[in-house]
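Following are the structures in question.
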Structure 1
């Protein structure tokens, strides 16, 4: 299924990664492609789940190796668990 996100009005894109360099490297091309979009960021599993509930983004760009909370070690299981929760609670959410 193909969806043109640029046709849906003001976009909200949530970028999730615990590495600042990856966040900025992902955000910059998104800003260029979608200059009117609101770009949100999260660095932990807890913050991505909170951000999705608060802002209901149109797209989530999710790194799987993220920490549960700040200061904890990033683990793939943490990101996969967050992904499972997002899919279950928001089945129509676009996640990459």
Structure 2
């Protein structure tokens, strides 16, 4: 009777382990949505960024009345963003920097 009980427990543990492995393999596997493979992003011209900064530079406009809180909350991420920009800039002796 006790041997039967331990077999049932072992089988139950194996089933749970199998489900866990399947769940994690789906969770952490490479994701492909609808068969779409992400293409490499096109380079944006510097004018694009300049226009965004120019448009959002003056937050007193009525257009940004409701967005002020979001922008103020995002300010804490600016130092990290600048660090990443500096990391990805090519050094003076490099023609181009490949960023993964």
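I have 18 for percent of Cα pairs over 24 Å apart, calculated from one of the structures 1, 2. Which structure is it?
Derived from 1, not from the others.
If helix-only ellipticity at 222 nm (-39500 (n - 2.57) for each DSSP H run of 4 or more, over all residues; to 500) is calculated from each of 1, 2, which structure is the one that comes out at -18000?
2
If mean count of other Cβ atoms within 10 Å over residues 42-49 is computed to be 21.1, which of 1, 2 is the source?
Working through the options, I get structure 1.
Assign the value 0.9, calculated as distance in nm of label points 7 Å out along Cα→Cβ at positions 26 and 74, to the correct structure from 1, 2.
Here the read-out was taken from 1.
Here, each number is a calculation from the coordinates, and none is a lab measurement. It should be emphasised that the depicted structure is a prediction, and the values quoted were computed from it without experimental measurement. Cβ atoms are built from the backbone, for glycine too; each structure is taken alone.
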